[in-house]
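Structures follow.
A short reminder: the numbers here are calculations on the coordinates, not readings from a lab. Bear in mind that the values here come from a model prediction, so they are computed numbers and not experimental data. Cβ atoms are built from the backbone, for glycine too; each structure is taken alone.
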Structure 1
Amino acid sequence: MQAAFLDFDTLGPEDININKLRDELPDIKLYSATTPDQVIQRIAHVEVIVVNKVALNSAALQKAKKLKLICVAATGCDNIDLAAAQAHGIIVCNIRNYCTASVVQQVFSYILELTQRIASWQDIIAKGEWQQSQQFCMLDLSSRELDGKTLGIVGTGTLGSAVANVGQAFGMRVIAAELPGRTGHAGFIPRVPWTEVLALADVISLHCPLSDSTKNLINADALGKMRGDALLINTSRGGLVDSQALMDALQARKIGGAGIDVLPVEPPVYGDPLLEKRLPNLLITPHVAWAATESRQRAVNEIVANIQAYREGEPTNRLT
């Protein structure tokens, strides 16, 4: 079975085991990356494609006459024309719930850093200020407890619900935002109107898909309705947040801080307002919330499971 992984380096292959993938597809070609002008040639004669973020549009899929299965090495599939895949009889399968622990850990890494200021304390100690202090402790930077604070979750799927569980373990009150078509309780989490989430939440964590209704969900208007000390966490999709509006709000101290793992364009080759200036209340990481070693290994294992199910005639995690 001819196969190709178009952007293998997105899984950081050095610290994961791909023996099962090679066992399932001995002839698979592992491309580090694939540019747009290489796509058609690389998929023209294969039956199975594994892809993370390379775009597969209608024109490319039309020329892939032998293609039967696309395994997405992620949950999101905005890079694939699903309608075209279905029209050409191509099965598309994604992977699910492989990075929950990693994302939850990242979310609370942001929250704890923004409330405990550990990195800032390291800078102060490196400057010798504690050594010169007249007191046994320093209170130059304030810290905040999470116990009793309100955590607003936007998107209560697997990731949002897992973040909510950890929030409860910290003693936080958890609420979920009502989005179009989503009302009532989300499991143990009560849903409240979006405007109330903005007004009540000490921390807002985004876990919803990017769509026409959620694009720039966090804009100047939304930021203006948030608490002055509230934190915004985005490990979902960059397009959920208006970068310029967030930068303006952070610089004006209209909100307390933000932890951002995703930007609207990645990599941000054209820059982004959030990258223009380093702020003490802004933490940015390069789309790595999902990427713990264990998560990436689970991703490979899930891809293998999808290929096995396809070969057995019972594809799983189907999108088409």
Structure 2
Amino acid sequence: MAEIVLGIWTTHGPQLSTTPEQWMLRVTADRGRKHWFKGTMYPFDELVQMRRNENLIERSSLEARTRNHAACQAAIARLAAIWKEINPDVCVVFGNDQRELMLPELQPAYTVYCGETFWNGPLAKERQAELPPGIVEAEWANRPKERTEYRALPDLAALLIERGLDQGWDFAASSEWPLHPSPHHHVGTPHAFAYILRRVMEDRAVPMLPIITNTFFPPNQPRPWRCFALGELVFSVLKEWKRDVRVAVFGSGGMTHFVINEEFDHALINAIRGRDAAFLKAVSPKLMKDGTSELLNWISASGCLFQTSLSGDLIDYVPCYRTEAGTGTAQGFIVWK
């Protein structure tokens, strides 16, 4: 019988894998668009005025960015050490896709990967050119130097799809990553999963079940209560799965970005600490916008891990500001074992 032995909630964004100086490559984009913050969209300059009493100029200084970068690297190293210590046999990863595989022409709410293997590898220069500044610099953390095949878990995927159909879940199924012609910016594994393979597992990969949730793109972003229910379904399927393996479960993404909301981040962390399913299921979809929407993956992982006897706590929470408007990414790392 499969046994869940490790639970990890972790951010995965480019600020974790770029230098404090490179964080500022995203500022032009920050200034040129509106941002969601606490359920409402604001222009950059309006956010600056709204948040002028939060000391964000100092909190986004090079000194602060350098300190926060070091804290994040220490937390990632701790995750990697725990991964190596527990040494699970397989893993389930709740992640998302950012137009890497799924295009507007066909955008499932949930996709279960059911192939025997999946792959990742370096990005050709013409495709790198399609990535914006501050993103391309982080690609080393999402890609091996050579094309690499990873083992998947097709039997677990098949059981999840079957039990899902029994209970009213109509998953999309993928047996291989879609390959879009250049100049599309991506080939291989979406970064929500590749980051786990590269930086947490440090390329000591085990077979993975990738579950892709459309967190980012309207109109079919799942509700938080539905994501929690997905985690509960995965737990029940793992209990039924007739393989004697030790399983790790990941929630990949978040925390609040592209504008940081520390109040919401701490509320969500406290809900995980307290196994507060009611809070997680009742989160307003208005708060799950832009990159913050990746916290739906954390909610799915919680739906699974709350059913276990695992325990643990926050390794670190690091709000990585890059401007006086509060833009940046809040980084969070939680482990249960």
Structure 3
Amino acid sequence: MGFELKLIAGNSNAQLAKGISSYLGVPLVDAAVGKFADSEIVVQINENIRGADMFVIQSTCPPVNDNLMELLLIIDALRRASARRITAVVPYYGYARQDRKVQPRVPISAKLVADLITTAGANRVLTLDLHAGQIQGFFNVPVDNLLATPVLVEYIKSLKLANIVLVSPDAGGVERTRNFAKRLNASLAIIDKRRERPNESDVMNIIGDIKGKDAFIIDDMIDTGGTLTKAATALIQNGAKSVYACCTHAVLSGNAMERINVSDLKKLVITDTIPTKGKIPNSPKLEVLSVADLIGETIYRINVDKSVSSLFL
């Protein structure tokens, strides 16, 4: 058996934290995470956590910098309160898209964030669908990069569609999409696009047979929705019967949902790594699936030293 398991959460995603707590049957540690009048973040843990196996649940989603600072301060408070082990549970890892130098004189922000988390005192990191898998190598502590694939695949199966094709929105997402295609025994297509400016793209070509099929675009995150909606239009124009989209992280910046609501998409399926309730308008095209049970089961396995990879076999 592992050491006493305890959960603590910042303010980034209270609903997901409650779901994980419910799955494990472990209440969240009593803690106050707020701000002083000058906007400095203040953390106070109101119960004894000495010797505990602590899991800090905090997505670094918008407001990214506030949520990141909350995570760092909670970890530091736990370390100074003599927690036995601290695992940073970061369902959505902000700054992940800045994982390399794409031009001169720019930072590698994803690496800096990794350094901050480990310097604060995290002994382990648990995250979900990193934008680039190699970010795991930015840490000098163990990293469990979960996949939301099991949750999304079950939803796709529940639709009972006879003729589906899984579509990668770009060349970089082929491996992810192939994983879905294998699980669903479905064919694979790729969208060839060329990006002219950040957050804008033009769909150029479709590789693969999509005519008369229900197409599922598979991505790790959706930000402005520009790429997604253009991809949906291109698929319909090239003969797809209908177009759905699945993604793990729904950033949905600006008027992304407005774009999606008037697009050719039939349904956008997302998970709750980033909270949507009260932050984006309700839409009949939006389906939100919870990853609370998946994360909760992984936390349990880490605590008792059981295999995590077996969850995805």
P(r) over Cα pairs in 20 Å bins from 0, in percent, calculated, reads 32, 55, 12, 0; among 1, 2, 3 the input was structure 3
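With FRET efficiency 1/(1 + (r/R0)^6) of positions 137 and 193 (r between Cβ atoms, R0 = 30 Å, to 0.05) as the yardstick, tell me which of 1, 2, 3 scores highest.
Answer by largest value of FRET efficiency 1/(1 + (r/R0)^6) of positions 137 and 193 (r between Cβ atoms, R0 = 30 Å, to 0.05): 2.
When mean count of other Cβ atoms within 10 Å over residues 105-112 is compared over structures 1, 2, 3, which one is greatest? It would help to have the intermediate numbers written out before the result.
Numbers: 1: 20.6; 2: 15.8; 3: 13.2.
Largest one: structure 1.
Once relative contact order in percent (Cα under 8 Å, 6 or more apart) is calculated for all of 1, 2, 3, which comes out largest? Walk me through the numbers on the way to the answer.
Working: 1: 18; 2: 33; 3: 15.
Of structures 1, 2, 3, the maximum of relative contact order in percent (Cα under 8 Å, 6 or more apart) occurs in 2.
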